[in-house]
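The next part holds the structures, each set out as structure tokens.
Just so it is clear, none of the values below were taken in a lab; they were calculated from the coordinates. Here the structure is a predicted model, which is why all the values come from computation and not from measurement.
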Structure P
Amino acid sequence: MLNSTSSILVLAAACLVTARPAQADDVPAGHQHGMGNVQLFLSLQTVARDGPNDALERPEDLWGTGDLVFAGNMNRWRALGEYHFGPRESDMERFQVGFEPVPDTLLWFGRFHQPGSAWNNEFHHGQHLQTTITRPAIEEWEDEEGLVPQHLTGALFESRRPMGPVAGLQFALGIAYGSLIDADGLSPVDLLRPNPGSHRLSQSVRISYLPQYLGSSSAGLLFGHHRTPVADPAQSTLLDAQLVDQRVLGAYFTHDRDPWRAIGAVYYIDVDLQNAAAGRREHFASAYAQLERQLAHDLTLFARHENSANARASRYIGMHADDFVVHGTLAGLRWEYHRHQALTLQLSRLTTIQSTLSVTRLQWSAVIP
């Protein structure tokens, strides 16, 4: 059923994308990145570690990644897609077909980024959009040992309404199939390959206050409920669970006022590891804050600190994401230059579940056109 639905969505969006290029104001804030007809995001990076060689190791550390974002609209219909490719995987990360019954209100169907994430609603897989090279550990994608399902497949409702003369309120609700846990960790519904069919429904909500209705600053609350089956027998044995019932409560802010930008979020996550006999309840928290300062000559200085509580005591984290950053600090400098290209140097000192290490990253990123 999921595969047939995916084929219909792909065909519908292909027709919509060829209708006419979409404009940035066709969709609510949070989906305005890459809203031309087609944009290609590219990145290359090199990494040096002072610590275990395999800690936080990723294929893109030695190679590059690409991200193709396409969008279109026809009357009140919208389409948005994102295809990510790299040395380890290629995947249709997002594929949404939407209808706009009234201005700034959209009902989407397809695979989308869950709205209960502060970071992933601001940035997608294209590295050029974010100032830092890496994202906070609690915001990692599923295939990067992420702890929270980030890709959902189903229905997403988004609406943005004015409050007073300049402010606004934004609401997003996703009810969709989430992830399951297999040998590789969290695995969302795959639009291009067969699915085992045991995905359960997830609910995800974001409520945001916008000081400026059309501005980039916001603050709000985040909620999520994810029921994740453990499909791999080895993972089930390690977790002593057949189902992971996860509830997420969070708050975030984004403050953008030239030449400064600040981003931050805090999450409290309750995990119920359920099996046939009994269950195990645990919880942990994670927070981060990032500050950026634009300088002359298209330079941006940035720093971020992240921290967590009860992470080492969590069986879910220990068995599922042993490279989870318990706490860490990073700083760096980004230089944007000719034709939407950037060079970024990032220095990090990180403590994971297993070790402490220093990491230096140098990245080239670009967006075409």
Structure Q
Amino acid sequence: MIVFRYLSREVLTTLAAVSGVLLLIIMSGRFIKYLAQAAAGQLDPGVLFTIMAFRVPGFMMLIVPLGMFLGILLAYGRMHLDSEMAVLSATGISDRKILGYTQGPALLVALFIAWLSLWVAPAGVLKTQQLFNEQDAMTEFDTLAAGRFQTLGSGQRVTYAGGLSDDRTELETVFIAERTGSGEDASVGVLVAESGRQQLTADGSRYLVLHNGYRYDGRPGAADFRTVQYDAYGVLLPKPEVIKEITDREAMSTLRLLGSDDLKDRAELQWRLALPLLVPIVAFFAVPLARVNPRQGRFLKLIPAVFLYMAYLALLISARGWMESGRTPVAIGLWWVHLLFLGVGVLLNFRALTAPGGMPKGGAHAAA
């Protein structure tokens, strides 16, 4: 039991460190993407951290299995280099026992991944989609920042306000340019005003009323622009419509997937089950891969081991696509990939146990 706790602590500590670094890298990249959308006026900056919080479970269910795999390789590799594994073998701890002890933390991590994959991550994706739908229903004046040009409508409209009140109803130094049509028929309309105000009517319609400004209409390159000076100019703002229907399968609950006969839904369900199953299998073939000769260095087998893991994950993704397209029967689904790499694990362990220095019988007697 002491050895089991020691091995588990070493693996889980390394797992936490590796997963933390990987999670930070991935979240930083995704946050930069969302920050760019906020800078373009597509997202409200106030919801960025909320979106990231909802996306964390989805990131973790992909990162933690890799962290588990690398944790075993790094922790056991260090123990081999420090001759701790040789000491364990001399005191009666065989390679088979170490393999069994490793499955303890692996099963614990697998249960954690199952919780994330089957319940938490889908709920997070659902909340994220709802937030994105709410953001899509917002006008540019809901996300407008003072002193910044904001492009909307695939670059067809540019909005600028030099000043903005806290409630976003009062604007100063307003500039709005909108392009309509394409090619030779393209025209541009430009509105400039000293100030503006959003007004809500009794029927729920919203208007932007501009004061003391000009409107310019015409075709780029032509000299026939029409200029209109106004004291007050009203623009009807589009009424926001929040899309309530969520069609993303990643946001569907697991219970709903269980009751569906759709191929893509069944593939999504098997994918959610595949991630927890992946953990004990990669732990099974990570143990022999962690065996290194002190003269070789602890990182000798790390690169081929990572390639093996990536091949496992890539084959799962491919099998999911084949299942969605109907090329693979539902009964076979993604299960054959697990069986294939379980066989790889059996082969690696057999070679490790029968190789010189292996301890197939275990114990101090075998070492003697």
Structure R
Amino acid sequence: MKKILIVILSVMMMITVAGCGKDKQATTSEESVKRVGILMPKKESPRWIKDGNNLKTELEKRGYKVDLRNADNDADTQRAQLQEMLATGTDIFIIAAVDSTSLSDILIEVKEKNIPVIAYDRLIMNSTAVTYYITFDNRGIGESYGRFVEKSLGLNDSANTFNIEIFSGSADDNNARVISEGLMGVLQPYIDNGQLKVPSGKIEFGDTTTHRWRKEEAQNRMNYLLHNVYNDGTKLDAVICASDGIANGVIRALDSHHVDSQPIITGQDGDIAAVKYILEGKQSMTLFKDTRLLANQCARTVEAIFNGDTIEVNDTSTYNNNIVVVPTYLCQPILVTKDNIKEVLVNSGYYTAEELGI
């Protein structure tokens, strides 16, 4: 009997030890999975929805655990989300900031813990914690607006004068300032020689911004201009809008005032509403920022950081966040007009023909 009991106890101990080993192995395996925290600025924008989803997909394909949050365009919410992720454990952060300066104090703690930070599409200012910046060529975006207006109005071919208005992006987003610099680099000479007039008098970046890129604010400002500046029959030839959302607000105001002549209207992001406006002839162009490219490059950068590989960058001098020059990878947007919508947006699989109604 004693021998039997000894055998039974031995078997039970072996099972227990084996079970503990399994649990320990499972726990160790789970702990070895790298955790990526993604902070996006807002979820009402189709563009940012695609960005977040594309990033999550690309990173999960590579085996990382992803925590995707959205701040509803509120800087305090995003700060709280970052603080929570930091407390619960994150190995790397990808941040598209609501406000480019509001995270600098929390990022001090992030840097102290040696957690890499990738600024996604929007440069985070006033922080040494930013490891890399991945974005589209924002100066090039502004230059593209300028060249499109230059060509559409024939500024190089005649001395005719035209009236324009400028709707820049948000003052708390460094991208908006860089876009403005690119734009004015092309158009300022025509403003100086009188070919381009700005009847509102609002030319400087600080006078033309649209807080948080909100289409409602753009619509209100355009309504004001139509009531108070263009109420005497002055023709509006072009509205340079720094995003599709801003263009949306401007177009709504123009529609509500039943403006007869269609001004040139620019935009960026390739939002589906903007593409439909282009098909209708209400918006002239958009700069398509293929978020799949941005997400893929970001995922490759995350992987390289975790593996200790060389990080791919193509700009090491332009993007100064007031404290450090941040190594940057620039993706290139594509100019889209009515003529190449199918080629660029449908054939690439970004939208279906049914979605666009073509």
> semi-axes √(5λ) of the Cα gyration tensor in Å computed as 29, 27, 21: which structure among P, Q, R?
Replying inline: P
> helix-only ellipticity at 222 nm (-39500 (n - 2.57) for each DSSP H run of 4 or more, over all residues; to 500) computed as -15000: which structure among P, Q, R?
Replying inline: R
